[in-house]
Structure I
Amino acid sequence: MKKLLILSAATLCLAQAATAQQRYIVDKIVAKVGDKIILRSEVESGLVEFQKQDLDQPLPANAGCSVLERLVAQKVLVLQAERDSLPISESDVSGRIESQIRYFEQVYGGKEKMQQVTGYSIYQLRERFREPIREGMLAQAMREKIVGSVKVTPTEVTRNFEAIPKDSLPFYESELEVGQLVVIPKASTEMQSYASERLLEFKKRVEDKQGDFGTLARLYSEDPGVKENSGMYTLNRNDKNQWDPEFLSASFRLKEGEISQPVKSQFGYHLIKMVRRQGDNVTVQHILLKASVTNTDLTAATKKIDSLRSLIIAGKLNFAEAVTRHSDDPNAKFTGGMITDPNTGSSMITIDQLNDPSQRDIVLALNDLKQGELSKPMPYEDERAGRGVRIIYLKTRTQPHRENLQDDYARIQSRALEIKQAEALNKWLLDKIPTFYIDVEPEFKDCTNVAQWMNALAKH
């Protein structure tokens, strides 16, 4: 039986909005699951997302079946989660909504472009996202309850690998595990005071009606997103993982129309204006100034990181310990200093994935490094953290190869686990579906999983 995946609720919802802008869809109900319905437009939007996974290949003949089956499975998971009263808080839902909106703003190149493509305001998108995201979170919680305890043994991993014909095994390009130890020099007290005083000047100009906050933000703010949004952001009170805590806390202390005193965060100094409040959400506008780092500060940081490099080379400190104790990279506590694939979280990456402008010098440094070696200290500039110094660590470098158990065991294990979890989920669906009312339009009743489900219903 095919593996059933949970569709991204917000992605599906936004794809549906964008598709509706492009052409008119005569909507109709194509399936009912309990008191929930599935519309043709949802299937159409799912097909759009399906195609995006591989633009070079035509949609398979059973693509419509795959999408419909995933949507039915998701509704069943949601209904069972509601039966079991799985806890999903509204604050978590709101936080996920704001995260998705920010993500799509980046995808579409700004808030205005996103509104043009979808035809909806930010407020309307929040309302459209709420129920799909809530259902997506319930479905995921139910799925975890079903498959969370599923494990695979080494024997099952080997059996899964050996079941694949040798000429069908995937071929992998050279991959690397690359780490970085980052030191961001601290600006002097004088430069910090200067940044704070400039913000106080901006505050006075706005309050004296001698300047417009938005204009000042566009002219002077060092926030990378200011060109697209003039420093305007919508924050959720519970979205603590997405925002600097000092910035978030200061924003919610303001009254509408009020401008804060300079607020220090990990990114610099902020002047924050409260635009409006709406429940647990606020819209604020800010100006960010970073305290300038001098060449003297950079020299001190370079000496510090060079001494750490010497300790690692001498075997008195390993790279992971050095990162834990000394790295100023905010992601280091989650990654151990390793650069990861943003899609999978894996520390195994290809050289092509080091395509961020701030990583170009890493690519150059890797040309001279052998496995296990460290680069010399390298100055660099990060658009958020500012000027800094780092050393690069090449932990491993694989050769191009056909998949095998020795080099790729973790990948093969993950694939075997996914298959076993999918089998457990499909078995659960066959057991549970007869306890729900399900009706599917005739055009989908010959779909493989739908046919099995309807047979299970008939026998109940």
Structure II
Amino acid sequence: METVTNKTLEKLKYDLVRAGLVQYETIEQAEEISDAQNINIGQALINSGVITEETLLKFLESRLHIPYVNLDDYSLDTNCLKYVSYADAKRYRIIPLFKIEDTLTVAMADPLDLFAIDRIIESAECSIEPVISSEPGIIKKIEEYYTKDSTVGEIFTDTNVEYDWRDELHSEDLSDNHIQKIIRAILKQAIIEEVHEVTFQGENNGLGVNFKKHGELTNKGLIPNVLTASFVAKLKTLAELDPSVSEVPQLGKLNFKVDDMVVVASISTFPTIMGERIFLKIYKPPKMLNKIIVSDKELKIVKKSLKEPGIILVCGSPLSGKTHVIYSLLLEAAKENSKNIMTLESIAKYNLKGVNQCELNENIGFNMDKASRFIEFQSPDLIYLEGIKTKESFDYFAGLVFDGKTIIMEFLANNMEDMRNKMAFSDFETLKSLINCIIFIHARDSIEVFDKDTVQKYLA
């Protein structure tokens, strides 16, 4: 998670003491609270009741000689939204108000954040005049004004005619949200054809659109060069990624509605010599466990394993639905509301009630290695680990079983024989001995559960 700071308040915090508005000890306490709760020091002071938001903002106005604007009843010039992307507005807590000649006036929660100002100057290509506004007020306006432009929109699949997203591409739509409609059309076709992976990759004439199903890529058309930059920028903005960055990988996600179902798609960008390659993976909402494992006997094995120390291994081929099953397991475990359930994931596909989901962030050095070294201090009862690759990681998390933890892991295997051959390697000896049950996904409607005794005999 990105650390929340406010350079203006960090610089002027002791001026608050000198002005007699707060005590020095209060500043120290607020710093501890801001670190613990990942909020800026000003918000910590306001939350603790030692100073009102209005008093704090008026103080900043007088010290910085920058006007304060109350956004509660303020109407923005919507034509100015194009100068600041939704991602930048949220990241820097900034929103454009109006533009006069070559000067764009923006409301900022942190007017001394020079990096943010430089970033906006670069993207807007004009001068910036900052005013001070409250952070909650800015966030409220961002959600109010950017909402329509920052969502994919609802998708309806109840159609009896053959659907082709290129009909939208070739429509004579000259509106500002035409690109958004193209993105929605591609997603709609993927949903209709039950495709879970879509890739966009550079070709000589534009950006190729490819659907991946049963391991095979099928080209579904081309976004022409003239629209490629706009398409990539809009897709990144919708996924709350930085559209100005193309030299390094980024990871984000889209939330959109399909009929009456909320669907999530993870978005991964990667630089290539033909431009960025964008990989999109669609995840449908998890079902209750008894809708997936229909055998009472097998369901009993799984529920028992969720309550005991040991490893639950979810196996299957690529795109078999391992994540879907794992999320159902987590929902089942969270029913009791008495366990500390934690996850370590590259990206959380759905917010699960009663589960402490943690997203890894390589950009700030919060990788699996660092997470694994600190997760024990959170005293988890059950941990789900996504994508364990090394023997060291396997051994470490397997070792947590001896401390009474339940571990859920996924394991890539095309079939039972493939799993057995892979498990024959000595690297998995410790892991094998701690498996309480294996859930093997043969196909969407074919899931098999093996208890501990069966697993040990089969893998011996």
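Read-outs throughout are calculated quantities, based only on the coordinates presented, and are distinct from any laboratory measurement. Only a predicted model underlies this, so the values are computations on that prediction, with no experimental measurement involved. Cβ atoms are built from the backbone, for glycine too; each structure is taken alone.
Comparing relative contact order in percent (Cα under 8 Å, 6 or more apart) across structures I, II, the highest figure comes from I.
Each of the structures I, II was assessed by volume of the Cα convex hull per residue in Å³, for residues 221-396 alone; the largest value belongs to II.
Structures I, II were shown, and helix-only ellipticity at 222 nm (-39500 (n - 2.57) for each DSSP H run of 4 or more, over all residues; to 500) at -11000 was computed from II. Each of I, II could give distance in nm of label points 7 Å out along Cα→Cβ at positions 37 and 309, but the derived value 3.7 comes from II.
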